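Please find the structures below.
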Structure P
Amino acid sequence: MKILFLDHDGVMCLSTEWGSRHTKQAKAKLSGTPMKELPVEVRFDNFNKKAVRTLNQILEVTGAEIVTSSDWRFHCTVEEMQAFFKTQGVSKSPIGFTDSLAKCQPELWKKIENFAQLELERALEVKNWLDNHPEVTHWVAVDDLDMSKTILGADGLQNFVKTPSSDEGIKQCGVSDKIVKFLNK
């Protein structure tokens, strides 16, 4: 099985789309409603349309499945995220989420929580998911955070592609080629 660990902000939801949820909520007269009570289509900012086309091409070429590693996973169920992906035009929906480090490795979480190392946290969550899914043959993590560096003595991810520009994300020149290389090697 091939897995693409996918962050959203800065990868699929680009800086040009940030805040679009507020417009959708105001239009639906739902401003001020608690997030968990909002319909999924207005709960999150939109994905960039060109980023969606790029992701769909990657999924078609590689046959990979998506696992959401974005913090968006804390604000919905897998089923709600799957519905959101459909509303955004993504050809495949996530098959799951990475667990939060606080949930999957609480003793480690207590050691690093004061360091505010989001990159380390995400990398360890991906590693934990992989440890629990030995059927994975190829994988890549895509994020705007640099999860490749060693932090606090913990190794970063080797199968990692960084999207360095928040207004380009996954559609940035060369990014999709790097992703495909990891998934088809």
Structure Q
Amino acid sequence: MCADECLTCIGSTINECTSCTSFNGSDYYLIHGTTICNQTCPDGQYEDNNKCLICNTECLTCSLTSSNCTSCGRVNGVKLYLENNTCVAVCASGTYMNSSNSECETCAEGCLTCDGPTLNDCQSCNSSYNGSEMYYKYIGEDTCATTCPRGQYINSDIDYRCQQCYFLCQACVTRYDNCV
């Protein structure tokens, strides 16, 4: 006689199942490559019709299908990041690799590309966020803002980057030599 969790078996314990069933309101899953029924599948496997099936190689964990990743591992030594239930080595433009949760996260609203979550982590600025605000990159910094700091001025003709004022100007507008 099979254990209650086993639908079919080769012995009488929960470790000798060839297929699993539901018991006491819980579903049991046959762990891939074993004769063990368990209430959950281990990492790298997902639940499907009372059995555990293998996730794609890049997925550390997955659900519903082998390619629907819920967390990522490494492939050939390269750490992967979760982006829209897919594991990628490089996050898409407008997102950055968050190493604390191994996910691709959205850049701050003024950043076009970034390496962190704030306007101080921008590699390039979003020059037309929501069609209204223009963002400009500070000289020598990874900061984007809607204005330039003192000693720099907005020149939208030059790639939406702040430009240096003339050395005799503490502040300028429109042109490098238009001191205010």
Structure R
Amino acid sequence: MRRAELDAARGGIVDDLVGPETELLWVGINPGLWTAAVNAHFARPGNRFWPALERAGLLPRLIDASKGFSAEDLQLLRARHMGITNLVNVATARADELSAEQLRGGIDDLRALVRRYRPAVVAVLGLTAYRRAFRAPRARAGRQEDIFEGAELWVAPNPSGLNAHETADSLAIAYRRIGEAAGLVA
């Protein structure tokens, strides 16, 4: 994708993927420019979200979102009872461009989405963003003590390539635990 196309996506939004069949709602921090340009979550080549889901046993095949979702990709996500949203639905080049106020402001929209669709599990992808948004400076990755609008609340590592401490394999371990909690893997 050319730089001009990415720059044009700044401030763009990405459609939520959530419906009444959603049992596990993945919550990204905010869309990146590539993601906004193609309107597909975790679309930037090299993002480890989709490989981690496949390795975790949550998907039977790898999704390539780099050019947008195909109808088959969307059907697969629905069939696997997974949805995706963001804390802040405004595209930036990096999540650290967001203010704490923007992150905290996204919680009200997330609450409404969870009340509407009633997933069993909500998984926020990004510990630092979670701490800032939820005003929980000592939170650790994993299942949180609080129930969030009737759902189990989990925090897991962000799959962005900027999160150099994680690999697709280490993410798969964390994501599988979340999938197990949602009843999507045995």
Label whose coordinates, when distance in nm of label points 7 Å out along Cα→Cβ at positions 5 and 21 is calculated, return 2.2 (choices P, Q, R): P
Kirkwood radius over Cα pairs in Å - highest-scoring structure of P, Q, R: Q
Given 3.6 for distance in nm of label points 7 Å out along Cα→Cβ at positions 29 and 125, calculated: source structure among P, Q, R: P
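Any read-out appearing in this document is the output of simple, stated calculations on the displayed coordinates, not a laboratory observation. As the structure is a computational prediction, the values presented were derived from the model and not from experiment. Cβ atoms are built from the backbone, for glycine too; each structure is taken alone.
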